[in-house]
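Structures for review follow.
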Structure P
Amino acid sequence: MKNKNYSWIVLAIACLALFSPSYTQYQLSPLAPQLIEQFNLSMSQFSSLFSAPMIPAILFSLIAGLMVDKFGIKKVIGIALVVTAIGTCLRVTATDSNTLLIYMILTGFGAAFLNANGAKIIGSYFPAEKISSMMSILLASSTLAMTLGMGTTAFFPSITSAFIFAAIISVVGTILWLLVVKNPEQTASSDSAFETATLGMAVKVVAKSRPVWIVGFCLMGIVACNIAISSFLPTALVGRGIDAVAAGGYGSIMLIGSLVGCLISPLIVSKVGKMKPVLLILAMVSALGAALAWSAPAGFLLGISLFLTGAALAGQIPLLMTIPIQLPEIGPVYAGTAGGFTATLQLMGGVLIPTFIITPIAGSDMKLFFILAGGCMAIVAVLVFLLPELCSKKSEIISEPELSPQA
């Protein structure tokens, strides 16, 4: 779309659509005591309930990218948002833990499809040089939703009123997407590519791209580190003798840092002129912060350490997620498939590494736990060296990949 104002309208609607499922999910955290009592949940059941919206992303991220590449942005994302709106509305009526779990799973479809295709959406409506900065705004909407969900839900008079408010946001975002968003205009070569490409060809092209794999492994390490810290930071701080309320406040500081880092990292890259040095510094800061920030003296030092750790972790994500669409072999044609591919690796890391590697090795040793989380980012720092530097080759990015005959 060449209309600049329309591009911003699409971005605003996409931000609202991504805000909704994240806000819906993070409402559960401050409502935990009431939900556990009302639905007679164990701690493990509540944990499953909270992570339920991630299930569609784990199962369908790759399919989401393939479908958008083949059938277009508006229709596929629209269907996913309708499913999310249905789940969010039905959540209000849940009377037992099983139905609530099912409805929470449904709420995750919109986020799964938007995250997998975020770079493709942005790249379809904005010029190449703006992809990273616009992607950071899109991802920041999710972080803002997490912050507001955790920080404002306690002010609602009841669980039902909080759930109704989330449902209204979801329905509004879905209606706006269906009524306002149009499929982006395609060049003649893009039209031909979309008509010629098969799902098997798309997967083959993406799987053969070495940078796509590296981006996926980097995102895997970042999300694994972030989830590990987020899950056990309050427990570790309480174990140090810090009040539980204050421990939650420190967790919010890290979320605020994530929001800031997500927004400013593309601006830093645009000033520096190169992406890899910025990614390397952010990865190194993340590694040190993940390992050591939790043990800083309470007060200003602990707050600023967690803020910087959150900013460094989140700042890498918009930069990495926009790399595949800038690769000559991927471009806009296979951007959805590449996004789904990297999102699958990212979510596998978030689920598998903290649960089956870090926690079993560290046990109850919080010092070792956070060192292992920092180790994930040390590996990411090494992987950054293997990434291509795209910022110095702006004239070459977003070129249409050639379609090879299907084997």
Structure Q
Amino acid sequence: MIHRRTLLTSAAAAGFIPAAPAILRAAEIPGVTATEIRIGNTIPYSGPASAYGTIGKAIAARFKMANDEGSFSGHKIKFMSYDDGYSPPKTVEQTRRLVEEDQVAALFADLGTPTNSAIVRYVNQKKVPHLFLATGADKWGDYKETPWTIGWQPSYVTEAQVYAKYIQAQKPNAKIGILYQNDDFGKDYLHGVRDVLKGNYDKQVTQVSYEVTDATIDSQLVSLQSAGIDVLMTVATPKFAAQAIRKVAEMNWKPMHVLTGVSVSVGAVMIPAGPRNGVGIISSAYLKDPTDPRWDNDAGMKEWRAFMAKYYPEGDVKDGGNVSAFALTHTMLHVLNQCGNDFSRANLMKQATSLKDVENPVLLPGIKINTSPTNYHPVRQLQLIRWTGTTWDLFGDVLSGAAA
């Protein structure tokens, strides 16, 4: 089990003896020895967002699988994942440890908008690749200001634009209530909705926030119901999303309910909330849902299930976080393969921003990964989904940022 500090190591291939020049080169590259590549990560294994901890565990398991299958130009992956409790000061502490003490080659899949916001300047000043963040904040695509930081999932702004357009089509003059986390994660959704509603935003929208340190969000929901809201948009991490779904049902309140895509995990959100309480909720997806029977015979999901059974059997196969971890790590492994035998920080960044139509076994059909020196949003497409009481049902077309 992974606690405060997780180390995944695998011995070098038996009998591997690198040439002397390779030893010299590796010794000069941070995070790279003759036999290993050190990759660092921070994630909340504890605290208010600990439901996401399974992502770190699944990533560690996928890297172990990669090490068992071979190596990268003779190098194995040493994955070092530390608990930050979703607390920005702790993230700073753990990141400095990874960079200055462990001297990792790169940071990968660091989770959370407020946590990554606390370290983004530091890692860019240090020129440490800050790759494929597990957060959709729009700013992770700012290749000019933070060239060593790149996101992965669709931007929260784009996601919110898609929801706003859907709401406009279904309920043109609706009174919209937005419950959002009071940080850059939540505020990106406000920006996206405002982009679509424009001058009508202040007339149609009532927004209330919560802090990650709050015990509940009950009072915020009561105030939105009292305001006569027709459409509720919940922008919350899993713990608070489950609370919101439960509370809305207890209040016998029946607005159109739109839920952020970061909290659609069946295992971490919908089941704890009470599966019937969420019937009809609208959200979005770019990954295949492990509870959706349409993927029972899908080759990519069969690959994922085989991985879970062998390398992470204690993991919840209903938790979409474990699918996300598999997808993220698949992208990172692709980058390592593209690096050839040059694992310098500069080349890791170059390869991470040179992905062309990369397919991923657990992305929805039609969605591919693309990056460039001026495109730091690898996944730009998503599809709307509706909760049936047992699974998420896809509907409509695959939408892109341009369509938003």
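Bear in mind that the values in this text are calculations on the coordinates, not laboratory data. Here the structure is a predicted model, which is why all the values come from computation and not from measurement. Cβ atoms are built from the backbone, for glycine too; each structure is taken alone.
Structural remarks
- Which of P, Q leads on mean count of other Cβ atoms within 10 Å over residues 230-237, largest value: Q
- Looking across P, Q, the calculation of helix-only ellipticity at 222 nm (-39500 (n - 2.57) for each DSSP H run of 4 or more, over all residues; to 500) that yields -25000 traces back to P.
- Here mean count of other Cβ atoms within 10 Å over residues 174-181 is compared for structures P, Q. The highest value is that of Q.
- When distance in nm of label points 7 Å out along Cα→Cβ at positions 182 and 310 is calculated for each of structures P, Q, structure Q comes out greatest.
- For relative contact order in percent (Cα under 8 Å, 6 or more apart) computed as 16, the structure of P, Q it came from: Q
- Top of P, Q by distance in nm of label points 7 Å out along Cα→Cβ at positions 30 and 342, largest first: P
- When distance in nm of label points 7 Å out along Cα→Cβ at positions 62 and 102 is computed for each of P, Q, the largest belongs to: P
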